[in-house]
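The structures come next, written out as structure tokens.
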Structure I
């Protein structure tokens, strides 16, 4: 039996297979409100046959957005807009859906990627004052961030909690806290961006404090039937930065607090990063962390071939595989993976007649709401 198409649980959430659609920013919201684009985008991904769909980085406050066009979940209006999208998607798909809650920190207030993606200074159109652990910009020439004080840190924690409560009300089955890719929680973790001398800076224990505090606060308000996990960058790919050894310490601390899964990515914190990009280039970091914990681990990063995804699981390097850009390119990637691995995959009845004659039995019909 294919390991990729075997079942898996993230705490209370049972998945029919181990293909996770990783969060992918769309930069298509209207002042944080989900739009028709999200209905189209999430709707097609929900027909893919994957085991889980995680909605893109969703800002916990307006200042937490990466760009002015980011999705948000910070008030009744943003909650209602996302509820409308989810209602449409769920009518036609039973795929579990989660959300990634995020704060961009010093990497906020940017243009959309296809418009250059550069930082936008406060006072300019679509710009605002960004926040960070220390007054150190992401790269030279960027606006200087405002270092968070104690009250600001408290507000960040409260924003994550409030957004998590909204996610629960929306019926989302999983919440992922975004502590990767150089965004705020990652900025506190890395000594390259965190130059504080208070209880949130300096030692590894102190640098982990904010993420663990956010996790504990969200864990306290999320009911037992909703999975809660964390996405991390396992390394900054810069000497003297965050690395796998520190990630293992963090993973153990999260596990002790009831973490349901760990999503292992890398990089994004420092422009000096030297990333050896190749197929599965982040899998060794996931494997190193998995060897030290019992928490299910998701590996992600240029995993594009079904045989490669299968081998990662068979060799015990991860428990699930995250697909991101690959599934944007091929929205039926799970179908093709099942065909290649001799497995079955869920498909809506409207699509059953496209099952190839040579692959009879590939599709498992699914009920619709």
Structure II
């Protein structure tokens, strides 16, 4: 089955001869698919959305990657944009779609997995009306699954418009007037910077994340991170574990610049009542619009495989679980700082594909042509 005929084509109810089921057709799922295809394994990629790249297309309009195009490749195919340019969300979505078509990857769209179980030495995957069985499953659903909204929201009344950052599109998509952005990570800071051009913006800061400039001494930040080996610093090293513990960086958004533009920073939001928000310093603010940029939480409730997920966290070593044949890919700090990023997920994908091929004992190697950076399907 090809990427082309998997879209809207007839799909069998059962695939008895699959080696691998990949759950998730984002950057991680497609990267491991490329490596699985090179090793001649029989597999399918299940994507919940009706188009590849949908998670990118549905983000806010002005979203751009922090990583320059030269660091945004997937295995076998460079990102089709000039070096030191920063691709927008539509370009990323198009790249993922075209990647699957160029390499003829077996992607099934509109196949949301609702149940994963283990029966004997195989896994059973339920996706809509389909039931698939395979000896190996790669869960590549990514770190951004369920937007997290803190319980403190409950005190706002119906007059307050509340929007998750995942649902924000542009300044015109929200009511006029002041805005409170809750959360000072990358999303919250970028949205605040966009909104302050036309209205008063306050940002509630829970934990202060380290801030890094986009460019330093004439070079992009990721040029330095790569040159210094930070992006491939792994969790087996003391420095890697220290970097992981520090959490995510805020890149390219400068707090002082936002303050000069008029953004007011406040402490952690601790209480809400009516239209009033109260912060840790005791100050209050009446707000008509609140944007919750408070991150995401993983949802693995559909995985009914004992030992794979404990207290909501995946139990693994570089994506390999203690359950024979079950793997995860695209987790933050799965092995390195770059594990969850578009241009760096390939290393983990290659590692898991090799583990699967070794376990399966396959020698069915195939050759996958490398696409030109400007290759586009006809």
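Work out the source of 8.4 here, i.e. which of I, II gives that when mean projected area of the Cα convex hull in nm², for residues 77-180 alone is computed. Walk me through the numbers before you get to the answer.
Details: I: 8.4; II: 12.0.
Derived from the structure labelled I.
For relative contact order in percent (Cα under 8 Å, 6 or more apart), the calculated result is 17, so let me know which of I, II that is. Considering all the candidates, the number was obtained from I.
When FRET efficiency 1/(1 + (r/R0)^6) of positions 85 and 301 (r between Cβ atoms, R0 = 25 Å, to 0.05) is computed for each of I, II, the one that comes out at 0.35 is I. Given a value of 21.5 for mean count of other Cβ atoms within 10 Å over residues 45-52, point me to the structure among I, II it was derived from. The read-out was computed on structure II. For which of the structures I, II does the calculation of Cα Rg over 2.2 N^0.38 Å return 0.95? Computing Cα Rg over 2.2 N^0.38 Å on every structure in I, II gives 0.95 only for I. Quick check on the output: -6000 is helix-only ellipticity at 222 nm (-39500 (n - 2.57) for each DSSP H run of 4 or more, over all residues; to 500), derived from one of I, II. Which one produced it? Of the structures listed, the value fits II.
Values quoted throughout were computed directly from the atomic coordinates according to the rules given, and no laboratory measurement underlies them. Treat the numbers as computed from the prediction; the structure is a model and nothing was measured. Cβ atoms are built from the backbone, for glycine too; each structure is taken alone.
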